[in-house]
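So, here's a batch of structures to check.
What follows is calculated from the coordinates using simple rules that are stated; it is not laboratory data. Just so it is clear, the structure is predicted and the values come from calculations on it, not from any experiment. Cβ atoms are built from the backbone, for glycine too; each structure is taken alone.
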Structure 1
Amino acid sequence: MTEYLTDEGLKFLIPRYFKNKSELLNEAVKLILRSNQSIRVELAINLYLREKASLAKAAEVAGVTTPEFKEILAEKGYKRVVEGDPIEKIDLKIKEVFG
């Protein structure tokens, strides 16, 4: 019954409300993410761990502040990825500055 309703829903919604299936799915995902905080957080973690989003962007996706997102990562046992220059480059800069 559910599959039947899904098929009929698609036939009804496209093209009355959406140009195509892709546009409908786009809107459906947005609605799910708006209405479910835990899914938003899990998506944000996934994006962050796969390096598809920075810490700040992932926090924005999750709907929390950056410090709150750091806490969420820690609570779930994830280690943050800290970006920085290689030690050789840092040593070179120190020599340039201090001689």
Structure 2
Amino acid sequence: MPARVLAIIKILPEDDTVDLNKMKEDLKSVLPTDNKEIYIHKFEEEPIAFGLKALKVYVVLPGVYDGGTQKIEDNFATVKGVSTVDVEMVRSLLA
């Protein structure tokens, strides 16, 4: 089995009125389609302050992928309601 990588990407919404469930669906829909090995493993909601929650998106991708997480970050940034996109961690997954 080829090497795979887990990237945890933190998404901050524009404000606390953003529908996080809709945002999750929209984030899934903008994943790159050039590689079927890229998928969202899970989402976690992280309380920030005053009702604002960030989304942590756990994305699995091939160990060798042109541009690394940049294409995924760029696509996530196009989703309505997204304020910032930050990669928190990238780790190799054991086979």
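So distance in nm of label points 7 Å out along Cα→Cβ at positions 8 and 64, computed for just one structure, reads 4.2; which one of 1, 2 is that? Considering all the candidates, the number was obtained from 1. Using relative contact order in percent (Cα under 8 Å, 6 or more apart), single out the structure from 1, 2 with the greatest value. Structure 2 gives the largest value of relative contact order in percent (Cα under 8 Å, 6 or more apart) among 1, 2.
Here Cα Rg over 2.2 N^0.38 Å has been calculated and equals 1.71, so which of 1, 2 was it run on? Considering all the candidates, the number was obtained from 1. Of structures 1, 2, which gives -23000 when helix-only ellipticity at 222 nm (-39500 (n - 2.57) for each DSSP H run of 4 or more, over all residues; to 500) is computed from the coordinates? The structure behind it is 1. To which of 1, 2 does the computed value 0.90 (FRET efficiency 1/(1 + (r/R0)^6) of positions 16 and 72 (r between Cβ atoms, R0 = 35 Å, to 0.05)) belong? Label of the originating structure: 2.
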